[in-house]
Structure I
Amino acid sequence: MAKMRILYVFFLAFALILGGCKKGRPTSTKPGKKSTATGIAYSKKKPNGEEGGFELAKFKGQPAGPNLVFIEGGRHILGTFEENIEMTAADNEERTVTIRSFFMDETEVANIHWLEYMHYLLQDSSQSAYEAALPDTTVWAEELAFNDPYVEYYLRYPGFRYYPVVGVSWTQANDYATWRSNMVNFNTASKKGTKETKALAKEGNLKDIPIESGVKLPNYRLPTEAEWEYAAQGLIGTQYLDEMQDYARIYPWDGHSLRNPYGKQMGFMLANYKRGRGDYAGIAGKLNDAAMITDQVYANPPNDFGLYNMAGNVNEWVFDIYRPLNFRDMEDFNPVRRNDHIDAEGLYSGANTSNYFTLISDRSRIYKGGSWRDVAYWLSPGTRRYIEEDSATSHIGFRCAMIQVGPQE
């Protein structure tokens, strides 16, 4: 009787295993061996044996490109919590949007990355392209300040390798993202994929590598303002019950303080910023953020998404042109402002503005995050400022983003 029970249990377990091994529904990473629409096998050959069948490349899902971390999307309330102290008007009203998942650089683009960029431009591009990529190192020069050494040393001296690159315009940042996309895809295609894609990469024919191969990553680019603000807030693990969230964040961390309230780092600054007039770092022997100008891109604790310096260190370019934002003239899914749609430039710089001066134009680009020379107000993700897209300063850098394609499997 005992043996019969053992056999029964064995056969039951075996049946459950077989049942659990039933073929699941096809997915993008496991599409099966044949089409669910026609029943024809995915193969180099057609059903009649001739060449020219529909063949699927192997795909394990979109990998994170170099230096990128995954940002899970979701519903979010964008906007600033207080009035803009410079504009004396709310130019970023609170509004509920949904941001699709994407990838973002965990750090700001550093000097070493820009030096690599210039090195390859000098080898593979024209002299004019190389010169167009040179950062404006004179952004450090001040008539009434002895910043002369930074003009010569900040970009190239090895001690500044992992400090954020500055002196680059919005236009230059976009050009860098294009170059980076090509270099990353060249490197990936040279090492992975089929013989055909490797051969195309070796020949430098990246444009001929089909998207269907799964080898090419989407392009690196500047993040949209909505993506940047969402990623900076980093509201992960703050929910309770069913999607309930009872607080937001003033900064990319919890609480109202700019100092770490926990552990061995208690009392240390959480960002590199200017505490007040003339106070960039504190007093000798007890420096509060140990950075009188910029700091290394891995300085200070990351936020809940794993992103470093989303507040302070350097401001960061985002893709959008500047316009005052409200819920009436925007999309509520993946919002972006790429041109003067609805809010025409003429409203700001036309004949009706003769009584006042405005800097708003279709070349005005947004930067966010605060910097080493900004007070704490600008560290809040909802605050925003703008400058011409061909301008450069000692306090604006950038990081790149990339779309997440396909289902989140």
Structure II
Amino acid sequence: MALPAHLKFGIFLGPFHALGENPTLALQRDLELVEWIDHLGFDEAWIGEHHSAGWETIASPELFIAAVAERTRHIKLGTGVLSLPYHHPLMAADRMVLLDHLTRGRIMMGVGPGALVSDAYMMGIDPPTQRPRTEEALGVIMRLLTEDEPITHQSDWFTLKEAQLNLRPYTQPHFPIAVAASQSPSGMVLAGKFGTGVLSVSALRGGAVVHKLDQFWKIAEETAEKHGNTVRREEWRLVIPAHLADTKKEALEQAREGAAKYQRDYFEDTMGFPVAYDGPADKIVDHMVDEGAWCIGTPDDLVDTINRLNEDSGGFGGILIQAAEWAATREQTHRSYELMARYVMPQFQGSLTSLSRSQEWASVNRHDLMALRTKSLDAATKQYDGKK
């Protein structure tokens, strides 16, 4: 499948803030970033939920979305993701419906089991229960959004007694819903079972995609068919780490320190992920780029990465940049997104086609058109001279 005529572009905002900086200012930068990409014409921003480990500091994506919605005009705002085992399904649905009304339909609901085991541990949740609970909660939420009759449901972790939504969604039949899918097939299975979109959080890693993406997507399609649903590639979004500058050398130097902290200090030394590069921290960025795990370079490099993902996947509907604050300065971060908007997005959204066609036609006919211009100017000159 070819990419859609308008490939969606957005960010996946964890966020990721290195320790040692003022966290209040960091959150203000997050708000400012969403304002900036709204100005640039990005389609979406997905906001994370985390409660531990120091780096990812947004505990309630709904609260952040409510704040940033008042600062933006067009961009759609999603939970990326709401960790369903942490919430009563009725409360989660009610909050999203409220946001749907407050934003006049700019809301999206991304769900998952929760990314940090430390979050679940603090709440006394056994990690192996998180995925089954996510499935159970999403099933109830879908019923609340689509059914009119009261719902009674008894679970080992929540209860519904003749429950129904007090306020129906602003978006009909309901706002878009997407399921996070990372390293296990469970997210794809869940998306297929309920016919939702997909957020593939780790599309690139270690020189290749985490999974053969076209085969991974088949899991969603086969599960959807089994349950009498459909899944649409247009609602499949791939999350990738990326930073751009005017030259690749500049991009690498701008991201060198921040990307090393992101990988080594957070994912390896805090989260416990395997070491990606057994060498000096300041060489991590070069290694990850060489391996194809990160896209750091120029707009052309990001265009090539998107085209490669299209070939590997058979087609998808959106690219989300993992907002990681790799750059040394706020201005460099904003410049990266500006380069995406100016030179990458138009390549995948059809906005250059008619301009190129118009320019080509003018170029092919330029001699004839110039002759007509000269003839017109000569006629005007003769007419003026005749009146003298």
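Can you tell which of I, II yields -6500 when helix-only ellipticity at 222 nm (-39500 (n - 2.57) for each DSSP H run of 4 or more, over all residues; to 500) is derived from it?
Derived from I, not from the others.
Of the structures labelled I, II, which one yields 0.40 when FRET efficiency 1/(1 + (r/R0)^6) of positions 194 and 266 (r between Cβ atoms, R0 = 30 Å, to 0.05) is computed from its coordinates?
Computing FRET efficiency 1/(1 + (r/R0)^6) of positions 194 and 266 (r between Cβ atoms, R0 = 30 Å, to 0.05) on every structure in I, II gives 0.40 only for II.
Which of I, II yields 20.0 for mean count of other Cβ atoms within 10 Å over residues 98-105, as computed?
Traced to structure I.
One of I, II was used to calculate FRET efficiency 1/(1 + (r/R0)^6) of positions 162 and 282 (r between Cβ atoms, R0 = 35 Å, to 0.05), giving 0.05; which?
Working through the options, I get structure II.
Can you tell which of I, II yields 42, 28, 21 when semi-axes √(5λ) of the Cα gyration tensor in Å is derived from it?
That value comes from structure II.
Between I, II, which one scores greatest on relative contact order in percent (Cα under 8 Å, 6 or more apart)?
I
Computed from the coordinates by the stated procedures, all read-outs in this text should not be read as laboratory data. Fair warning: this is a prediction, and the values are worked out from it, not measured in the lab. Cβ atoms are built from the backbone, for glycine too; each structure is taken alone.
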